[in-house]
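The structures come next, written out as structure tokens.
None of the figures in this text is laboratory data; all of them are computed from the coordinates on show. Owing to the predicted nature of the structure, the values given are computational and were not obtained by experimental measurement. Cβ atoms are built from the backbone, for glycine too; each structure is taken alone.
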Structure I
Amino acid sequence: MSLKRKIATTAAAAALLAGMGIPALAQQKPPPLEPGATRPGGKPAPLASPAPAAPPAAPPPAAAAPAAPAVPADEPAAVARLRSLLPPNSTLNYAAAETTDPARGAVRLTAVTLRNGARSVTADELILDGLREDGVAEAIARNLTGREGEAVTFTLAELRLGGMVVQRPPDQQLMPDMIRADAIRLQGFAVPDPEASIAFRQLDIEEYGPGRPTRLALSDLDIGMPRNREADRVRLGRLLARGLDAAALLRAAVEQQPPPPLAAGRQALEMEDLQVGAGGRTIVSVASARASGEQDAQGSGTGSLAIRGIRVEPMPGLDEWLRRFGYDALVLELSMDGRYDAPTGRVEVSSLSFGGRDIGALGLSFVIDGATQKAMEALDFSGIRLISAGVRYVDQSLYARFMRDHAREMGAPEQQLREQYAAMAGGFLTAPGKSGLDGLREAVQRFIRGQAREIEVTARPPQPLSIEQFQGPPPGGPAEIQQLLGLAATAR
């Protein structure tokens with residue numbers, strides 16, 4: 001099973017467990033056990049230390065909950081209702097049952113075992129309040145362990161459900177969008193697997209259900225992929241999502257379908273402390289990433305993205321380049337702001353910036369129209385037109401390092417090479433009687449000579465240009481291209 005599908009299946013399984021309450025545990029078949037795996041505890045250790053986090057108390061053995069030979073005569077009504085909700089061929093055993101609130105039908109069970117064939121789930125404690133045929137007002141289960149035969153398939157320190165409703169049509173498989181819940185909490189969850197083990201400290205889900213703007217908060221995610229040589233561990237400190245229809249997204253993930261369109265409103269996604277490791281060391285890390293957007297019922301709206309503290313350590317294919325130009329690692333940032341008008345397909349990206357510490361910063365901006373949703377779904381780009389565009393580069397030493405290295409390779413003075421390349425650019429950007437190239441030529445030559453650290457080129461066509469006009473051979477030389485695009489440049 002691929003890692004992408006593994007993560008999607010695990011997330012969906014968590015929702016299904018919550019949706020059916022404890023009865024669903026007997027229906028799910030979690031991934032197979034990695035020998036010797038245990039439930040993780042608190043925040044994972046740094047990647048430099050491959051040892052797993054210290055687990056809490058080991059789950060009780062499968063035989064801890066003694067099998068009851070028959071249903072107790074004085075069994076509380078809530079427990080009898082629970083039995084009636086179990087799938088066929090399932091059994092429920094427990095050590096003791098206590099009615100805590102007769103008026104609400106609240107009950108507390110200890111040493112619980114749910115079994116269906118070779119699959120079983122045990123729990124130290126199960127509390128049910130307001131159990132109905134279609135859901136439960138509140139449910140708490142502690143120290144759950146799922147097994148396939150004698151093999152542990154998942155562990156869960158605590159499960160809390162609030163305001164749960166399950167709308168499952170007869171004879172249909174339970175899917176994530178058949179569940180509604182005011183609040184779901186999973187703590188200390190782990191699914192061990194020899195190919196891709198997954199664990200997290202806590203997952204909180206609020207306002208879950210189809211058509212609801214769900215809030216999701218995940219902490220201390222740890223994914224192990226011991227057989228993957230390029231990257232064998234991924235850790236995430238915190239993930240927060242707001243305003244997304246999580247039920248619809250999970251169903252699409254389970255069915256391996258494209259995600260559904262975003263609903264009207266505001267959405268936000270935040271991530272902190274991402275680490276990708278290999279062989280016990282971090283190779284890529286991201287301090288934070290934030291994306292947000294807001295759109296109306298037509299699909300028009302605004303969006304922004306900011307990824308900070310991207311650090312890429314030396315690795316095969318990159319370390320030689322880093323040493324050549326004198327970098328210990330790549331430290332990068334990415335940001336973007338944009339706007340979209342659905343009826344006209346107008347896209348305005350006011351800033352798309354990508355920069356690296358002691359490298360430089362590249363900024364892009366553009367305005368196009370005709371990129372309607374219908375055209376994009378049909379992959380029809382014929383109606384897209386360029387309104388304007390711009391590119392800006394600020395050198396923070398990369399170009400200077402490149403020229404020094406190039407001069408060393410060529411065995412020539414650096415300034416001599418700069419002048420040589422400036423002359424070549426000047427010859428290319430010169431056309432008799434075409435003064436429109438003068439500004440371009442001067443800006444490019446100043447940057448090449450090192451007289452400017454920043455260069456900006458803008459395109460403002462006299463008339464919007466269809467994408468089809470960029471296909472085929474150029475309309476002429478540099479002067480004709482400058483006039484067609486309305487090119488101008490400045491160097492600072």
Structure II
Amino acid sequence: MNLKFKKVYTVSKKGKPEKPRLFIQNLVCEAAGFEPGGEIHIKINEDTEEVILQNFPFQADDCTHTVHVASRKSKLSGKMRPLIDTAGDKYSFLDINQKIEVNVFKKGWRGKIVIKPLEYRLFENSTIPTPKDQRIRLLSVCAGAGVATACLSDTNYFTPVQEIELEDDSAEVLLKNFPNSMVFNGDLRDCQDVAETDMAFVSLPCNEHSTLGFGSGNIMNDLVLATAKIIQSSKASVLFFENVPQFYKSHAWDSLKSLLSDDYPFWAQKEIEAWDFGSLATRKRTYAVAFNNEERFFQFHFPTPPKGRRKKLKDYLDQSHVQHEWKSVSDWMESFNSREAWRDRSLELTFLSKDAEKAQCIPKRYTSNCASNSHVLSEDKKSWRFLSIDEIKRILDIPQWFQFSENTQKIRKYEMLGQSVSGQVIKAIANRIAYTFMKVKDTLVSTQSKVTQAYNIASSGQVELLLS
């Protein structure tokens with residue numbers, strides 16, 4: 001059976017006196033293929049400190065018991081979603097408030113969940129072998145809902161093999177869109193087992209550095225060690241980073257780069273505006289690509305902006321039969337003028353006609369009433385509306401096959417898209433990376449002997465020596 005999903009839980013408690021409780025939620029049960037009302041066979045092994053739950057019987061001589069899958073109705077889809085809630089002294093070898101790892105294995109209709117205490121060894125890497133694919137094996141760190149992963153996969157050069165993501169609802173979207181990949185759902189500082197890959201795509205949280213964020217604390221520095229450990233465990237040949245420009249001036253970035261420099265001595269970095277690559281919406285980001293192989297490094301260069309007819313807003317809009325909620329422009333302006341802090345804000349890109357060729361960057365909080373967001377203006381210029389989910393997907397060049405879960409809230413869909421990437425730029429860089437794999441075949445790439453000199457190509461195109 002294949003490892004499909006891994007989630008880190010904390011053992012909770014139930015009853016008086018308190019007993020260890022295993023509350024296995026919808027996402028885990030669905031990943032294992034457990035159905036509401038279905039019979040689940042449970043085996044407990046105190047010697048190995050494991051609890052195994054599966055939807056098919058164990059061997060006859062095994063000491064087991066059974067439970068039936070409970071369910072809860074989803075407020076969004078209206079469907080019954082499976083869950084298992086079991087507690088008792090039989091789980092006493094698990095301590096209350098102890099972190100546990102929940103591993104989901106699946107093959108056909110058979111599903112198995114293995115629960116055991118979390119194993120995490122900071123100074124020991126654990127790599128899960130993956131089959132050699134005809135494409136470039138891809139690991140996504142801080143994958144979000146998987147927009148970047150989808151864009152990379154859409155080039156047909158990359159095969160997703162693992163995604164690491166903290167948010168439960170984002171992990172559910174990942175499971176829906178990448179059924180043949182393995183998803184780790186939890187804090188990346190708890191991720192011990194990492195799939196063997198060819199390329200790692202890394203987009204760490206940008207709250208601390210983004211001009212659109214809230215500057216929420218020293219998040220990045222806390223994640224540096226774990227990120228470096230995951231990358232090293234993956235054995236990736238190429239690293240692909242995406243983040244806001246301010247991140248690359250931070251101590252966290254310097255620390256991460258320093259930790260990786262022995263394994264990845266060759267770096268290229270460039271700031272790119274998505275609008276220059278044909279996107280309707282602006283999105284200025286800095287991209288960095290690191291290589292463990294000098295020959296592959298010198299085969300890479302960042303793409304140049306394409307030339308051709310620029311699309312207009314009308315090319316991305318929903319068809320005329322789609323209903324939208326329109327609001328009054330005059331009411332919006334009255335609110336705008338009443339706010340002293342907004343008086344100097346430009347409204348040039350706030351209300352867009354159908355012939356507009358430029359929109360503001362779509363942020364996480366796009367649905368807030370803010371002059372920094374771009375809205376669709378009606379023909380008579382008296383009404384406005386937000387861009388729809390599908391319109392934003394088209395603007396960001398997200399593949400048509402990418403779908404949200406039916407259990408994803410609408411506001412979260414907007415947030416997931418606002419926290420994602422420009423598909424135009426990601427695909428353009430991905431094609432250049434794939435070119436280096438084609439030019440420098442795996443048979444020619446061996447483990448690097450000690451590198452005498454490391455290089456960095458700055459945004460200016462200047463080759464710099466990296467000093468350790």
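See the values below:
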| item | result |
| --- | --- |
| Ranking I, II by distance in nm of label points 7 Å out along Cα→Cβ at positions 109 and 421, the structure that comes out highest | I |
| Given 23.2 for mean count of other Cβ atoms within 10 Å over residues 229-236, calculated: source structure among I, II | II |
| At a computed 47 (percent of Cα pairs over 32 Å apart), which of I, II | II |
| Label whose coordinates, when relative contact order in percent (Cα under 8 Å, 6 or more apart) is calculated, return 14 (choices I, II) | II |
| Among I, II, structure where mean count of other Cβ atoms within 10 Å over residues 237-244 as derived comes to 22.5 | II |
